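Derivation of every value follows stated rules applied to the coordinates shown; laboratory data play no part. Everything numeric here is computed off the predicted structure, so don't read it as measured data. Cβ atoms are built from the backbone, for glycine too; each structure is taken alone.
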Structure 1
Amino acid sequence: MKRFAMAALILVILSSASAARNITFGAKSGIFSANITTVPEGWHDTAFKNGFIGGVYGNYAFTKDVSVQLEVLYAEKGSEGSIVYPGFINYQFDSRFNYIDIPILGRYTMRADHSFKPYFLLGPSVGISIKAEMDVKGEELRWDPILQQVVMGPVNAIYDYSDVTTTTDLAIVFGFGFEYTMGFSRLSIDGRFNMGRTHFIQAGTVTGHGIAGTNLPPTIDYEDEQTKNIGFALMMGLSF
């Protein structure tokens, strides 16, 4: 609830200032395709996963071409993959590292006097971690004490990464978009790349839940990992 209250407060502040011609505010949402740069020990290869990204933003124009844009976004990051040994193990894992991202972006707008305007974005972003966990689902070959035989049994476990991930995550954001003016409102579409700069998985122990009766380890120990968040975002926004 705190993150939504923060977003609402920023929207109210920006709304009250919207009478100034050089200030606009709005909301945007879209898809975030996320992955991590290196695979932590014990994981197999990872793949990009699609999640939600969206929030509110305000833009202050210094000139008709140059402005600064502050955003508060909820972003679902992480990765997904599988561990498969045919006939023995078939695990699918889904790591969820979710953040409240706060980008502060410089914006350069081309053709500023036209209704249809391309623009470029560049700047830093600070992410505040709100979830850090990994789901492991699938099936595995194991001994059933009731049937007294080896069977393929289900796996549905969660590992909590909150004790080994950093509270904040610094990234560099750069992107390109288009804005179309429609009367008093502006419709925008932009794509951007988030390049994480923080090694967000640190030394510590991860605890598993729901692993009783499976072959999964109850805990996983990590050294400092050289793992960073990366991702591509595609968003549509409406501002006033």
Structure 2
Amino acid sequence: MKKQIITTLAIFIIASMNFVQAQTLDNILEKHFKTVGQDKLANAKTYYLKAELSQMGMVLPMEMRMKRPDKFRVEMEMQGQKMIQAYDGVNGWMVAPWISPEPQVLEGSQLNEAMKQADLEGELYKFKEKGHAVEFVGKVSIDGKETYKIKLTNKDGSIKDYFIDASTDLIVKVKTKLSAQGQEVDIEQNLSEYKDFDGFKMATKMLSTTPMGDVSLTIVEFKLNESFDEAMFKQPGK
């Protein structure tokens, strides 16, 4: 009898902890979404982003266009040539002039990453509906500031850790793993200098640390509900 009572109490304590963690997670995400104006983004049909990517002394102009429900196109200028990566909701493709002037089909891990990028709202928003699992890991100190560590397990099994500043409710760091040339690569992204764009607040500075070196991204322009030609997401010749 005593053993049964102890077992029952243990189960109750674990269940209670899970409930508290779920409540804490809901509160953290709710405050974060309210702070950034997530509703503004959730109700947008498209978004346009203009940025500059800096790596190894080079500054590369970049443009990104996204359209609901799951289309995106990224263009980047590199030494007078334009690289394009796009996803039309079904198929992914890219143009890398230094490899071939012809569009190349995205497959495997490249296609998977393209599909993730097509999530206009971000993985954390309505994560259950998207098939992801999210849990509150605990509090972590980053540069002397208290943050909430949120672990997201994508429906494809990949894991990403988000760190939300406890005082501002803004994401300040993201840790993830990406597949590159058959190997897993650890990437750490530090987000800063949040600005308001017509009711939606986003980081305008992102420093990514990778085994290949640091990459800095600066947002120059951000617009919601711009008109895009549907054909730009389709692979040429298809």
| task | Can you spot which of 1, 2 the value 1.00 was calculated from, given it is FRET efficiency 1/(1 + (r/R0)^6) of positions 67 and 107 (r between Cβ atoms, R0 = 25 Å, to 0.05)? | result | 1
| field | Per distance in nm of label points 7 Å out along Cα→Cβ at positions 115 and 211, the highest-valued of structures 1, 2 | value | 1
| request: Could you tell me which structure in 1, 2 was used to calculate volume of the Cα convex hull per residue in Å³ as 129? | output: 1
| distance in nm of label points 7 Å out along Cα→Cβ at positions 59 and 139 from the coordinates reads 4.1; which among 1, 2 | 2
| field | With helix-only ellipticity at 222 nm (-39500 (n - 2.57) for each DSSP H run of 4 or more, over all residues; to 500) derived as -7000, matching label from 1, 2 | value | 2
| Which structure, out of 1, 2, was distance in nm of label points 7 Å out along Cα→Cβ at positions 83 and 227 calculated from, if the result is 1.2? | 1
